[in-house]
Structure P
Amino acid sequence: MSLLLLQNVLTFKADAVFTAALAALMLLLGYWVKSKSPALRKYCIPAPVVGGFLFMFLSFIGHQTKTFGFQFDTYFQDPFMLAFFTTVGLGASMSLLKKGGGLLILYWLVSGIVSICQNAIGIVFSRLFGIEVPYALLASAISMIGGHGAAAAYGKTFVGLGYPAGLEVGMAAATFGLITAVLVGGPVARLLIVKHHLEPDFAENFDTAVEKVNAASQEELASLDIIKNVTAILCCMAIGSMLSSWIGTLIHMSFPTYVGAMFTAVILRNLNERHHFYNFSFSLVDGIGDVMLNLYLAIALMTLRLWELSGLLGGVVLVVAAQVAFMVLACIFVIFRILGGDYDAAVMCAGLCGHGLGATPSAIVNMTAVKDKYGMSRKAFMIVPIVGAFLVDIIYQPQTIAFIKFFVVPK
């Protein structure tokens, strides 16, 4: 940690370790504030969102008054996310994946159709309000589902096509999406749960299978067992990263690192069930994953630059607002019923708001907030990460490229 005077602004410069430590403190602050606020608990607002937002607004005040600022090193953010998705994979026994098969395919198709609707909304608003098509599309599925990574990549492409504000609009729309994703998911699920008097079905075979497959041993884990479980996570992260790099080279496009790690972990989990390489502990791995997810999101929100929303030029604001309204209304009145109209469907709607407007970790933290208040939905926690992390891209990417080729005219 060091203090600098940059352009007459007192700037707090934090290295990667200090950034992670501050994120952890903001996370604890979020839990404390949430424990004191009935409204935050009632509407299932996640603790890392509370802590991250408090710091984000502090940073915004410093920027607006030009009195102080922050520079963070977010080096640990990607490893935290990588570790989280690895623990998701290690929790995926093949016997459980088979039980979620039909609903997984349905949720995948619904997510893909949502991405098409988002791009269609962008085109309609571009015609109604005279918004240039590239900017409208950047405020659609590209930034809502693709997040900051896709917004940056497509934004640069549009800059090359003669639309100079492409990168700025894309990043601002992605920031708006990430913020709203963690604000609307919990309340949407709560509304559905309360309105339809829903409860987790603890007698359902899927839950019974989870408890059986992931049952913790009655014996206390030895130190060596803990080391083996952590080593398994790290090895899956390393091997999965290499696998993702190879796949990206093969298909000539970016392939998410965490997807390779997650599926490597799935393979290891199921091989270990058959050959018993080590004493796998679901409770330990699940706890590590929970910590990694919360730290990742705390860093992501804490370092958001709220002033970048000024990049939402003119009518683009209407597009991103329409995307949020569409997602909320579609989940409440249509998607909830398509997914079965039960408790699992309500939790999956919270997840869809998360990765349909922001990112897959946002989906998980939304569902975690709902789980903490109302109870676990095993199907949602098994299906949503798989679809949000990778499967939705199979539909979202080609149709987005088709929209660009059909509607965008280079200057």
Structure Q
Amino acid sequence: MQVACSEFWSEFLTAFRNVVRQYRRSLFGISAVAFGVIALLLTAGFVEWIFWAAREGTIEEGLGHIHIMRPGYLEHGQADPYKYLMPEKSAEISAIERLSAVRTAAPRVGFTGLISHDETTLSFIGEGVDAKRERVLSPSLLISSGSNLAPENSKGILLGRGLAENLGAEVGDTVVLMATTPSGGTNAVEANVRGLFSTVSKAYDDSALRVPLPLAQQLLRISGVHLSILVLDDTAHTTDVLMKLRSDFKDSGIRFVPWYDLADFYNKTVTLMSQQVMVVELIIAIVIVLGISNTMTMNVLERTSEIGTCLAIGCRRLQILRQFLYEGLTIGLIGGTLGVALAWLLAALISTVGIPMPPPPGMSQGYNGEIMLTSRLAVEAFVLALATTLLASVYPAWRASRMQIVDALRHQR
């Protein structure tokens, strides 16, 4: 074992000296690897930041981390919402809120109905929310006019900007909400427009409103809620908390659904952009392979006489093969390390300055993008550099090991 390790280090050091000796040609290969790694990491880091921003934005706009509900509500709740009501406060919810990773549990009631202002009546999609807890659940909700819901104003509601425009209502106006009760009758309540909100979905803003939970329960003549949405201290804790809840409350008759099972648009976006990053990785891998293969082939041609001399004095063909493979691996190690280091520096610099981004559909303001590099991305890029340089070195190394001694010694004579 010690002999094998000693032989490996001896051959590797020889390969390193050969790379340094041929520094001009080696520099070309190292540059190709480094620039490939930098391009890959900056691209993947920007996409990673987009994933993070989209995920956190989706969660902070009201989706939360984990939904607590009755079994069957997701599948059949639209058809019969009152069948799946659960208590607003219970021993299970109180126990869950005491978990260290849980910031709050926000109750919510979903309903539909009609809203009237003056001579205009429109249909709406409504949510009854706890005004205080909702500020924790939806901190990024954009109030474009007026103010957010408040516990002290039990009649104040929020309208989507599109719904308010279609209704002809402004902040401070009085509107009438009408909805169907569990008994099949119709009930109505008066409310005041406290504010207008906007989201990234114009279709949602054209039909959505939010009301204080007591007002929604009064309108619907119910005492329970459809959901209780958990907000955690960190999105990364979602899976661990979910497993604990499902284990501790498996016989409680309630269901726990994580945010990633509900964020369909986010999941499709991640799938699409991940495939695009894979294409970029493939292109960069091809560029590295071509660059290193050309470097190693020229290296073999220039050192033909040297290879013949080594074979003549007793070097095995396998040693020649390993020698050139180690040289390619050395170029990959140096180029990959240099690329990762420079990519971290460039990512920090670019993130500090910011990448100006246009406003998303339905929004009026742009934002600054960043590059988020992670250890996983760095390791993947480094492994890609090593794998591609090693692959690119296989044919030139095999070609060098198969040379005929006589022909190699006569080369350029």
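Only the coordinates and a few stated rules stand behind these numbers; no lab work does. Just so it is clear, the structure is predicted and the values come from calculations on it, not from any experiment. Cβ atoms are built from the backbone, for glycine too; each structure is taken alone.
Distance in nm of label points 7 Å out along Cα→Cβ at positions 111 and 319 computed as 2.3: which structure among P, Q? Label of the originating structure: P. Among candidates P, Q, the computation of Rg and Dmax of the Cα atoms in Å that gave 21.2, 68 used structure P. helix-only ellipticity at 222 nm (-39500 (n - 2.57) for each DSSP H run of 4 or more, over all residues; to 500) was computed and gave -18000; which structure, P, Q, did it come from? The correct label is Q. Can you spot which of P, Q the value 26 was calculated from, given it is relative contact order in percent (Cα under 8 Å, 6 or more apart)? The read-out was computed on structure Q. With mean count of other Cβ atoms within 10 Å over residues 223-230 computed over the structures P, Q, the top value is the one for Q, the highest of the group.
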